[in-house]
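Multiple structures are listed underneath, in structure tokens.
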Structure 1
Amino acid sequence: MKLVLFGAGASIGAGLQRSPPLLSNLLKELKIFAPNSWGNLTKDEENFFKKNFEDGMERLLNLKKEKFFKLTFPIQPRLKFLCDLQWDMAIYFFCFVIKINSLYEEILSHSQKAGGTVEYSTLNYDNLLIQAVNRVSNLMSKSKFSVSFPHGNSAFFCKASIDAEGKVTAPQGEPTEFYPTTSGFLQSSGPIELIGDFKKLQERRNQHPLFPPIISHINPDKYVTSGINFIEEQQTKLWQQINKAERIVIIGMSINNNDDHIWQPLRHTKAQILYISGKKSGNQFECWKVKNKRKNDRTILSHWDSAKNDVYDFLSI
């Protein structure tokens, strides 16, 4: 089995009409998209993000967690501030649409024609890979893809929720849990649904303003409000994918020391890695290779489109 791992930089050069931003530009884009939440940060809160997005989100979570944990019903607008941020981020990423014949579709088609021996994982909150899987599955009979979402995705929603009045909502007879974390937040665990259209996503927001789609907060711990069971399952799946892979391609994914659930299994995998990214991330990967004595791994400093044939050759598809 071979594995392809997609990071935020994968969409640059993937043949899309509009690509999701890199983390360095995300706050700027979110402020424009959601002026009432991300655009409504105080000056001090906005300054939290000067170092990087993860550090800013961590400081914002620490600032708001006392109010959030003491949430009373019916909810007040300012008290659900963090929920609005996550909901607007999820909707922002959900709105990205894949272009016909993008590299996402192309690599899926190549792998199917070669016998379907490639599995996939994405750290991204957009559902471009899901759209590509659906499109290729419709075009190619008997297509089957294995994908993991270790940080969640804007298209997944946990049915275990609490509405604006504090009423618990969950499918009857299905296991559901709500519990406070040691950091003072409330998490849900329960059955998962895949949301396929924007109208349904908006309906879920109106019904469940406190529990956004299953996307991790972009902080060092990748804290998640909704569907912690899904995140745990997907991170286990990624570990299994890395552990059994013979070859691994990483496209547009920067090394992040906070993401030990990703880089620890990569450090110990017996698979050869082909790493494709820009110069800065590529140099970091070269240092990571030396540090972890991974002599057989390869680095290509380019966008995905310029390296696509190298990817197909490496994967033998």
Structure 2
Amino acid sequence: MVNPISGNRSGEQDWSAISMALRERGVAVNTIVTFRSGQARELLLGADTLLAYDVLVVIGGDGFLHEVLNAVLLQDFSVPKPLAIVPSGTGNGTATSLGIRTAVDAATSLLAGTTSALDLMEVVVNDESRQVIAATLSVGWGAIADHDALAERTLRGMPMKALLVPAWIILRANTYRGRVSFVPHPRQGDIASGNLHARDPTSGRVVIDDTFNLVHVCNLPWIASDCLAAPGSKPDDGCVGILILRGASRLDLVRMFLAAESGMHTSHPAVELYWATEVTISPTAGPCGLGNITVDGELIAPVSVDIKCRPSAVQVVQGLPAVAAQK
């Protein structure tokens, strides 16, 4: 499945070279190029589509992968065939986390044919729709979600977008009122108690009720090829990382955005990183509104969402060793 307009629009050309190499080795390839949003979902809806194939290759960015994944997902939250990714989007966080940074990496991985497990996130939207969404990458609320919304909806295609969008987000420095609660993963260890870290005696959840600059729930270490949001996260570790920033100044935001490329932002005193198996984000109305919520960079309604880690839900074609993917 090829999205020819993702990122720098190189996907179709990249896949042409990769598919030629596969055919030379006797691999049968069926290529479908999509031309509009939602077309991949229409073509792939239902797992029966994949029965004739050994692997489904997705050529595009994280948004296109998100669309394809949700089209082939089974009711038990599994995917019937392995997925492979050829990164040609803007962020490419999923591919980067799997050690696939370039089309050459993707070709090498496909020819090797080694697969590994990837956790998914089950996201339930708590509005009238009760929509259930599968996510590979992240669920965001606050600054990073605002960044995605502005970049993809308002300033899409604008020159110098990569500089303008972060500058605007930092200048606004919006904060959002709400509650984050989660079930800690065993790797979390002890969490300091206090009025912002209450324990719900019934559920055992940790509850943080406060005003936030951002909350970002990460299934993978890299949420973009230049943003190591959750260092220490692994594709199949059975938990998600919760990145929280609160009480931050504009200067703190600048420092965090600059340090995120190396993962050093987690050493900043305004940054918190927790490990959990289940998370609920519940925005409440405030001076800056409810804020944006995104799933794999795609906007959804700004309502309460429940997030659950689904361990080893899908097999993916593995790239370079995980240590290489984390620089």
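Read-outs: derived from the displayed coordinates by stated rules, not from any lab. For clarity, every value in this text was computed on a predicted model and none was experimentally measured. Cβ atoms are built from the backbone, for glycine too; each structure is taken alone.
The value 54, 37, 22 for Cα extents along the principal axes in Å, for residues 9-168 alone was derived from one model only; which of 1, 2 is it?
Values: 1: 54, 37, 22; 2: 50, 38, 28.
Source structure: 1.
Ranked on distance in nm of label points 7 Å out along Cα→Cβ at positions 57 and 241, which label among 1, 2 comes first with the largest value?
Details: 1: 1.9; 2: 3.0.
Largest one: structure 2.
Consider the structures 1, 2: one of them gives -6500 for helix-only ellipticity at 222 nm (-39500 (n - 2.57) for each DSSP H run of 4 or more, over all residues; to 500) as calculated from the coordinates. Say which.
2
Also, I was wondering about something else. Out of 1, 2, which one gives 16.9 for Kirkwood radius over Cα pairs in Å, for residues 97-248 alone as computed from the coordinates?
On the way: 1: 16.9; 2: 17.9.
Matching structure: 1.
To test your reading of the models, identify which of 1, 2 gives 0.90 for FRET efficiency 1/(1 + (r/R0)^6) of positions 1 and 17 (r between Cβ atoms, R0 = 25 Å, to 0.05) when calculated. Could the numbers behind the result be given before it?
On the way: 1: 0.20; 2: 0.90.
Computed on structure 2.
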